[in-house]
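Trainee: Next up: the structures, one after another.
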Structure I
Amino acid sequence: MKSKVVAILETRTGVHLGELIARRGAIPMLAPALEEIPEVDLGAVASLLDGWHGDPFKVVIFQTGVGTRALFQATDALARTDELLRLLAAAVVAVRGPKPTGELNARQVRIDVRASSPFTTDNVVDSLAGTALDRARVLVQRYGATNQALRDALEARGALVREIVTYRWALPADTQPLKDLLDALADSRVDAVVFTSAVQIQNLFAVAAEQGRSESLAGLLRGPVIASIGPVCSRALRSYGITPSFEASPPKLGPLVSALESALSVS
């Protein structure tokens, strides 16, 4: 990896990922492509808790760490976290992956159902195969956008789905690093691009469209090594005509960096 330029679109752990890559001799290029904007309506959370008592949720699905944390911060602000914990104790609690698991463990919430790796929507649905959902109320902690595939799968089994919004995705306020990345790709100055979420891909193409470069971007991304954190990310890449060079397995930063090092050693 020595002296290879690696573009990183991750925001929250981008600096850490850059450090991991730099230790292996590569040059990280940080181009955050996603901002998570808190969007918790305390009134909506209070209303949710009020209604929960009379018409309880059978299943509660936590999809992300940041969203789980935001929900508890909202109930902390309302002084109703103990109430939420009692309500969760009477429900089937399902988690999508290790990040929401960590947040729930910190609150000492019992977890009943865990999606298997690589923690896709299909894995979440499969994890609930043994849970009767016909006419059951299911609460889904929404991530930056509605997971329509999850909602459709639950409703196909007769579930009554409600979402609770805790944050939304947006482009970063400063998109100059993304524009600089587009320039570097056009000049063949990037050896690898690391994608850790599907939304990063969508936002990179959105910025390219603003610059009049969207039609050429897919072609430019066929040159460097394209690293994908997992199947959801890979599916998004392919939808834009980009074949990932590899997919991390399991979908974590350590395996991602190791696979990247291997890929760059032969590129």
Structure II
Amino acid sequence: MWFKDRQQRIMTLLQAHHRVSTDTLADEFGVSRETVRRDLLDLESDGKIKRVHGGAVLPHPASEEPFQKRMDLHLNEKRSISRLAAKIIKPGQCVMIDAGTTTSVFSHELSKVPDLFVITNSIDIVSTLRHANYDGKVLLLGGNIISDVPGTYGELTLADISRFNADVGVLSPVALHSEYGATNFDVQEAEVARAIISQSHKIIMLADHAKLETTSRVNYCAPNKIDVLVTSNGAEKEDLKSLQKNGVKEVVVAP
């Protein structure tokens, strides 16, 4: 396969999976890892990709995709992650959850866990639990609605969070990197996530395989602050090893 054909195939795979590994590309093309690295260097110099440990990802966009479009992305993986994550939550616990596409999916599974006190800035999560006739307590944090993400943000939101001590904080980052930790695209979203971490005894991070070993604009959680990472079975083993080496205490992979 000529190098231009390989590079076109790499872009096609990235559009489909959002991340590709050097080893996978070498096997698919029947070439050496060094040849693949040269292809990735060429693509990176053209601004088409971003090289990361063990492979490549698409470069960060200038803005996020609309919330509903992101909700549909990797939806089956989000459902698998949510089913597994809900099993970690125990009846009677106080759970803080941030607004995000994966946590919105997670709330459908959370509605099956009885007698929780759910605190969230996500209007979507509150709506889901209300329509499920949830028997626990649900609190929507005050604040401003600032974007297409159905949630509350700002000083009032942060002040409300500081009033509570949660057993568990559940977060869904835009990206999760073994060195830089969890990151979000929006500053105010990151502030809410950081505040939830400060008020929670245990942190559960929900991130599908495409988010691993990638970064976004705003850091809010170091790897060693994450108690449990729940991810999908497309995750590269090397990525999971790197995350644990840098402090993630437990990794659970959804089938």
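All of the numbers you see were taken from the coordinates with simple rules; none came from a lab. Since the structure is predicted, the reported quantities are computational estimates derived from the model, not experimental observations. Cβ atoms are built from the backbone, for glycine too; each structure is taken alone.
Trainee: Can you rank I, II by distance in nm of label points 7 Å out along Cα→Cβ at positions 176 and 200 and just name the one with the largest value? Write down the numbers at each step before the final one.
Mentor: On the way: I: 2.2; II: 1.1.
Largest one: structure I.
Trainee: The value 15 for relative contact order in percent (Cα under 8 Å, 6 or more apart) was derived from one model only; which of I, II is it? Don't jump to the answer; show the numbers that get you there.
Mentor: On the way: I: 21; II: 15.
Derived from the structure labelled II.
Trainee: Right, something else. Comparing mean count of other Cβ atoms within 10 Å over residues 24-31 across I, II, which is largest? It would help to have the intermediate numbers written out before the result.
Mentor: Details: I: 18.6; II: 15.2.
Evaluating mean count of other Cβ atoms within 10 Å over residues 24-31 on every structure, the highest lands on I.
Trainee: I've got another one for you. If distance in nm of label points 7 Å out along Cα→Cβ at positions 216 and 240 is computed to be 2.4, which of I, II is the source?
Mentor: For distance in nm of label points 7 Å out along Cα→Cβ at positions 216 and 240, the value 2.4 is produced by structure II.
Trainee: Please compute percent of Cα pairs over 28 Å apart for structures I, II and give me the label with the greatest value. Intermediate values should be presented prior to the final figure.
Mentor: Values: I: 40; II: 34.
Structure I gives the largest value of percent of Cα pairs over 28 Å apart among I, II.
Trainee: Which structure, out of I, II, was helix-only ellipticity at 222 nm (-39500 (n - 2.57) for each DSSP H run of 4 or more, over all residues; to 500) derived from, given a value of -13500?
Mentor: Structure I accounts for this read-out.
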